[in-house]
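Structures incoming, each one as structure tokens.
Laboratory data are not the source of any read-out in this text; all were calculated from the coordinates shown. Predicted model, so just to flag it, every value in this text is computed and none were measured. Cβ atoms are built from the backbone, for glycine too; each structure is taken alone.
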Structure 1
Amino acid sequence: MLATLIGVLGDFDLAEDALQDALATAVERWPRDGVPDNPPGWIVTTARNRAIDRIRRDQNLRRKTELLGRLEEEEKVDESTIPDERLELIFTCCHPALAVEARLALTLRSLGGLQTDEIARAFLVPEATMAQRLVRAKRKIREAGIPFRVPPDHLLPKRLASVLAVLYLIFNEGYGPPVRRELCAEAIRLGGILATLMPDEPEVHGLYALMLLQDSRRDARVRDGELVLLEDQDRTLWDTGEIEAGKRALDRAIALRRPGQYQIQAAIAALHSEDETDWEQIARLYLRLHELLPSPVVLLNGAVAIAMVEGPEAGLAVADSIDGLDGYYLLHSTRADLLRRLDRRDEAAAAYRRALELTHEEPERRFLRRRLQELGAESSPPFDAADSMP
């Protein structure tokens with residue numbers, strides 16, 4: 001609904017405010033008058049009318065006369081038009097006139113419905129910094145008159161990298177914890193649309209495959225409110241249909257013979273879905289991924305694979321060489337697990353405590369506290385904490 005309103009109004013802030021007004025009206029009226037036949041269409045129409053009222057009240061009405069005229073000619077929005085406009089919003093937010101960080105953040109805010117603090121955590125930056133980026137991005141779109149539409153075919157590839165990054169971030173926010181299945185489903189749905197729109201782009205199929213393969217494990221990742229590591233998951237809970245669909249999408253990507261980061265990540269996920277995990281192959285793939293995408297997070301994942309092949313001491317050496325992730329709980333979680341395997345219990349407990357300080361999600365915190373209890377350590381004070389990736 002927000003995507004539809006932004007497309008109609010051409011103004012992020014006005015669309016958000018109008019939608020909030022319409023939702024408040026729905027909460028007041030629907031219990032009394034009944035839910036309308038087309039709830040999303042009712043909300044969009046009501047929000048559009050609220051926006052018209054606000055524009056009329058605006059002191060700078062002359063500047064918005066043209067917009068007002070266009071709005072008053074719009075037909076009532078039908079529910080069937082709402083989902084397709086989300087892709088238009090992604091391409092608008094990923095316009096090359098915007099900085100890369102702003103493109104990703106604005107789409108997560110507008111399409112994913114994430115709050116500023118959640119987006120800031122995803123980017124590992126302070127909330128105030130992220131708020132500034134969002135304000136600047138909205139202003140840039142408004143002042144530059146960036147159109148709300150999917151660009152022509154010949155311009156699609158130029159925006160593709162940002163669009164794929166946004167989809168994967170939305171998916172990861174839904175993957176949790178906490179799990180938000182509607183975000184995962186939306187990212188997968190849009191990935192499928194992109195694969196149809198751009199059948200010759202291997203990274204589109206690679207990302208689609210990756211999301212399907214990751215999502216296939218969703219029912220096994222949390223048990224009784226606690227995080228379950230990949231090696232401990234009940235594989236009978238995995239969605240075999242999604243696994244097969246993901247492997248087909250990966251085969252389609254590989255057949256195009258232009259490897260990329262999402263295809264490599266999908267290949268790693270596919271290897272994890274096999275009965276026997278080929279850790280040597282996974283370690284090689286992480287090395288290749290790091291060549292394409294030099295990232296401390298990729299290096300951290302590679303450390304886990306190296307530990308499985310060469311032992312925990314080798315993995316710990318890689319983890320300890322990583323710079324720039326001290327505020328990332330999974331670094332300390334991974335170090336703690338490797339230290340635990342080496343029977344360096346005091347150091348492992350300190351690392352678990354540090355990870356515990358850095359995460360606020362209850363499933364992760366319960367997992368870390370349980371690990372500390374297994375070590376016979378308290379989960380409060382000192383300074384260091386956690387375990388490898390779910």
Structure 2
Amino acid sequence: MSTLNGADWKLEPLIDWLMADGRSHKSMDTFVHGLSEALTAAGTPLARLLLSFRTLHPQFAAEGVVWRRGEGIVAHRRSSHNIWNEEAFIGSPIEAIMTTLKPFRRNLTELDPVRDHPVLFEVAETGATDCLGLPVIFTFGRGSTMIMTTDRPSGFSDADVEKFVRLSTLLAPVVEVLVLRHMAEGLLDTYLGPRTGRKVLEGQIKRGDGEEIDAAIWFSDLRDSTRLTETLPAAEALDFVNTYFEHVHTAVTAFGGEILRFIGDAMLIVFPVREGGDVNAARRAACRAALDAATDTFSSLAVLNSRRRRDGKPPIRFGVGLHYGRVIYGNVGAPTRLDFTVMGPAVNRTARLESLTKDVGVPLLMSEGFAKQAEIAYVPRGLHEMKGVDQPQPVVSSEEFDRDFGFQAQ
């Protein structure tokens with residue numbers, strides 16, 4: 001590969017970009033795009049750049065952002081926790097860099113089918129002539145890898161490589177901050193939920209921090225879970241509960257809800273009323289979203305339960321209570337151990353509604369106020385005592401749900 005200097009590009013403009021615009025980015029996608037465009041503007045022969053990094057996520061072990069000249073960001077890849085044992089990783093440039101923490105260089109015009117990893121052939125097919133991979137080493141032990149290619153016939157020059165190596169060192173502190181922020185967001189989304197996670201990142205971390213919000217509230221609980229967890233092997237019991245949680249999560253997030261808490265095998269979920277615009281329409285939308293999510297969950301589990309019965313497995317049964325009201329949304333707990341949740345009479349009534357599903361014999365019950373906010377046809381299910389509430393409360397069910405799932409009033 002050529003050692004000619006090629007264009008005499010300078011590091012100084014890139015350092016200026018890094019210290020100004022580069023430091024202001026809050027996502028890896030926008031940072032990689034900005035960095036790549038700055039490299040292009042500085043006169044580097046860059047055709048493609050991949051920045052990959054390890055992360056902390058229950059589904060993904062690593063992520064990578066790909067930029068291509070003239071196209072911008074073309075991919076944000078996420079790799080499962082099995083990636084370290086897959087052919088896509090083993091023997092790849094990324095594995096070589098992660099293992100040795102040294103630069104990787106390969107002339108893409110002289111590849112060897114026996115020695116070189118298939119990914120290099122894939123990159124060469126795009127017209128690339130040279131590949132340079134560099135470690136971006138962090139202070140906390142993990143790092144990132146930056147892989148660049150060029151389509152210049154002479155490839156990267158020795159001067160290019162030297163400056164890219166220096167640049168990787170300068171990038172490390174900024175990329176490390178971005179990766180740590182990305183990890184923090186992923187962990188907060190996983191353990192607290194997206195809405196609550198954002199609140200914490202925005203600084204609502206003191207006991208008492210919070211606000212009042214209007215929301216449709218969901219409380220659900222598994223049936224026969226105590227008996228099943230005592231009789232099923234541990235692995236099957238966990239699979240039973242997690243399957244239920246997964247189906248609820250899929251339906252709820254599709255309709256804009258957020259799981260706030262797992263309480264054993266119970267779930268507390270909110271569908272906040274969107275601010276601005278027509279208030280009545282926003283309330284109706286939140287309540288219908290909660291009802292549609294519940295209906296979808298019952299539908300998907302009905303299909304699953306049919307297969308479970310054929311396989312000799314116990315069906316997954318659960319009850320849901322839906323209510324609408326104003327709740328306190330914020331931090332509670334001890335001074336150094338907090339929980340971000342919702343509280344208030346509306347939450348208590350929702351839990352009572354779910355409990356009544358066992359007595360009424362209908363797995364989905366709601367308050368009359370919820371049904372009126374949702375503007376749906378409903379079936380009265382009588383007045384019922386609720387713990388902590390002075391007067392018996394009217395409880396109703398959805399006329400459409402009852403008809404579709406065969407729960408007609410007696």
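With distance in nm of label points 7 Å out along Cα→Cβ at positions 251 and 339 computed over the structures 1, 2, the top value is the one for 1, the highest of the group.
For which of the structures 1, 2 does the calculation of semi-axes √(5λ) of the Cα gyration tensor in Å return 54, 24, 18? Among 1, 2, the structure yielding 54, 24, 18 for semi-axes √(5λ) of the Cα gyration tensor in Å is 2. In this comparison of 1, 2, the computed figure -13500 for helix-only ellipticity at 222 nm (-39500 (n - 2.57) for each DSSP H run of 4 or more, over all residues; to 500) is attributed to 2.
A value of 0.70 was computed for FRET efficiency 1/(1 + (r/R0)^6) of positions 243 and 283 (r between Cβ atoms, R0 = 25 Å, to 0.05); which of 1, 2 is the source structure? Source structure: 1.
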